[in-house]
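Structures for review follow.
Please treat every number below as a calculation from the coordinates, not as lab data. All of these numbers come straight from a predicted model, not from anything done at the bench.
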Structure 1
Amino acid sequence: MFSARITTLEQQVVDLELKIQDRDDDLAAARAANRKLMAQLNRRRDAPPHGG
């Protein structure tokens, strides 16, 4: 009885760890995209005006 409950809880822990890893991966991708966009905006802001 207890070993079945332990097995169920262990599986839940594994599932939650996988979800956390997925969210960490998504967050890292979002941060990378944000850095890229901010760099593009900064380059445009610092670029000399066209036709000048």
Structure 2
Amino acid sequence: MARLQLGLSSVYDLRRTEPLASITLGRARCIPTHALTDFIRTRLDQEAAA
């Protein structure tokens, strides 16, 4: 949430609708740093191509 500067529900929406890799640790859903970096890079590339 902090890295994307989004609220919790927005992050859940992204996780549900976008290819954003995550893992479950206990009851927590965690997004690895490399997955977040890849997601941001992909979105930037898509916007640049549009």
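-32000 is what came out when helix-only ellipticity at 222 nm (-39500 (n - 2.57) for each DSSP H run of 4 or more, over all residues; to 500) was calculated for one structure; which of 1, 2 is it? This value belongs to structure 1. Among candidates 1, 2, the computation of volume of the Cα convex hull per residue in Å³ that gave 35 used structure 1.
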